[in-house]
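See the structures that follow.
FYI, it's all coordinate maths here, none of it is from the lab. Treat the numbers as computed from the prediction; the structure is a model and nothing was measured. Cβ atoms are built from the backbone, for glycine too; each structure is taken alone.
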Structure P
Amino acid sequence: MAEDHAIVLDGLRKRYADVQAVDGVSFAVCGGEIFGMVGPNGAGKTTTIECLEGMRIPSSGRVRVLGFDPCAQGYELRERIGVQLQQSSLPDRLKVREIMGLFAALYAKAVPWRPILDELGLAEKAGDAFGALSGGQKQRLFIALALLNDPEVVFLDELTTGLDPQARRAMWDLVKGIRAKGKTVFLTTHYMEEATQLCDRVAIIDHGRVVALDSPANLIASLGAETRVVFSAPEADPSRFRALPGVTCVEREEDRIAVYGGGDDLVVRVVMALAESKVRFRDLRTEQPTLEDVFLALTGTAMRE
């Protein structure tokens with residue numbers, strides 16, 4: 001394993017009876033980066049991350065985390081990684097401070113847990129029962145548990161599923177804070193915006209295979225997709241925009257018009273055309289290509305919830 005690689009997968013395969021959940025996945029994760037694995041539910045994300053954590057035994061292939069084989073050296077590895085599972089629960093009556101103390105006792109070396117609660121905004125909840133916490137507070141508690149052993153690599157599996165937008169944004173800030181401390185973060189998600197906001201690099205996985213791997217910006221740029229200028233203008237003539245330089249396509253659906261094209265001044269040209277035509281318009285906005293567009297182009301199917 002290269003010194004700067006925290007995680008290495010080489011030809012990972014995992015099969016359940018007649019289902020090939022992971023089919024030859026290979027990549028390396030550099031130390032100190034936030035690496036995301038994205039794709040729809042059932043794509044193989046959770047199986048892959050569970051093989052990295054030592055919770056699943058691969059059918060074949062090579063897996064190394066911090067130089068350890070997660071299956072053969074699981075005890076040593078778990079002292080150096082933190083794990084937040086996709087689905088977790090604790091007894092409702094256990095208090096937060098009891099939970100933190102209990103889990104801290106499981107490690108050979110644990111850091112003081114009160115500063116962790118303070119950093120994650122849970123200090124005032126230390127005396128509250130687990131069952132009294134909100135969804136976002138429970139997720140923060142699970143992150144706190146994952147940080148108890150001061151891990152070098154933190155695994156986050158579908159961290160923000162089921163959270164409201166405000167709680168999701170708060171989680172993003174927490175993840176960025178973890179990386180700021182020099183830790184490596186490996187996360188899975190099916191939220192494309194989340195991957196774009198957080199990840200240094202992203203592996204897009206579908207049907208157990210990696211179909212693309214690069215930074216979010218490079219993946220989007222590789223698509224070569226056009227900018228869309230969208231607005232509502234009941235009286236506008238679509239043919240007026242088809243004649244503009246750089247415009248490749250104009251679509252109309254009822255009052256909504258979408259102008260597709262390229263160039264830095266596409267929006268300016270569209271607005272000037274509207275002004276020259278003295279056409280009233282509203283709700284004008286630009287829509288840039290996204291990771292979801294990349295996924296659609298690579299797999300031919302929309303993201304599946």
Structure Q
Amino acid sequence: MYVIETKNLSKTYKGGVQALRDVNLQVPKASCFGLLGPNGAGKSTLIKVLLSIVSASGGSATLRGIDIRRAAARNKVGYLPEGHRFPDYLTAEGVCRYFGALSGLGGAELDRQVEDKLALVGLEQWRDTKVKKFSKGMAQRVGVAQAMVGDPEVVFLDEPTDGVDPVARQGLRFVIRKMTEAGTTVFINSHLLAEIELLCDQVAILDKGTILRQGRVSEITAAASGSGVRVRVRTSPLPEALWAELSARGAAREPDDWFTIRLDADPEITELIDELRAAEVSIFAVEPTRMNLEEAFIELIGADRGMTVDRREAV
């Protein structure tokens with residue numbers, strides 16, 4: 001059973017703006033799942049529909065196996081919205097207590113939860129400090145702490161590392177890994193692809209309200225990359241005629257006697273090596289190439305918008 005599943009989920013706002021178009025999504029339990037997309041793709045709308053903050057216009061969805069239209073679906077669910085603001089007069093502890101009480105906690109259990117979550121995000125010594133004095137990174141950590149109070153089964157984090165410095169991002173990654181190790185499903189909405197690539201088990205790419213692709217990062221990058229090799233040859237130049245042919249097929253020079261070429265099928269790699277040997281070119285290394293997630297994302301979004309992406313620029 002998937003902890004989140006949608007079937008042809010759609011949302012059209014007044015004025016005919018279609019934010020979501022027949023979204024079909026499956027999120028495994030105890031995974032870190034990343035939703036990627038450019039600004040305006042519908043990422044925040046999808047989260048709000050799943051949490052019934054916004055009503056769907058069509059299709060269906062379940063959260064924790066329960067129809068999202070039922071209040072029970074949102075039990076044991078944590079949420080950190082994008083651009084959140086907590087009341088300035090609250091302390092870090094006060095924020096966690098407030099949201100813990102809203103979720104039905106109280107007494108010794110609330111005390112324990114607040115202490116544990118502030119310690120997990122590294123804010124126990126600032127528990128009595130008002131949030132108005134916090135940096136962006138500290139404010140994000142308070143937000144993650146309140147989302148974890150009550151040990152939810154699912155946590156939605158909308159742009160959790162946006163505007164956060166590298167040290168704070170590393171700390172948040174640690175916290176998110178701890179959550180998934182404990183069996184929590186973490187659903188991250190972000191446009192910071194390098195962070196998603198480090199964190200997530202699976203990702204989905206959303207553009208103009210449509211899911212373009214879903215799967216493991218390795219599957220998405222492999223599908224976008226196709227076959228390719230990075231070849232290191234002898235110091236002396238390649239024969240001019242051979243290099244002209246390789247350049248026409250998309251080969252790109254790199255420093256230190258490397259060149260990279262993308263091919264349509266694995267047998268072409270063998271043919272390439274045969275061509276180099278026939279020209280008496282000394283081959284020192286042949287490495288498979290793969291796009292990273294950012295490069296695959298740009299290629300998919302470009303194709304979705306009818307743009308031609310120069311694959312040599314993505315190497």
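Matching task: 14.4 is the computed value of mean count of other Cβ atoms within 10 Å over residues 71-78. Pick the structure from P, Q. Please list the in-between numbers first.
Details: P: 14.4; Q: 16.9.
It must be structure P, since only it matches.
One of P, Q was used to compute mean count of other Cβ atoms within 10 Å over residues 47-54, and the answer was 19.2. Which one was it?
Values: P: 23.8; Q: 19.2.
That value comes from structure Q.
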Comparison of P, Q - label where mean count of other Cβ atoms within 10 Å over residues 111-118 is highest: Q
Cα extents along the principal axes in Å derived as 73, 46, 36 - corresponding label from P, Q: P
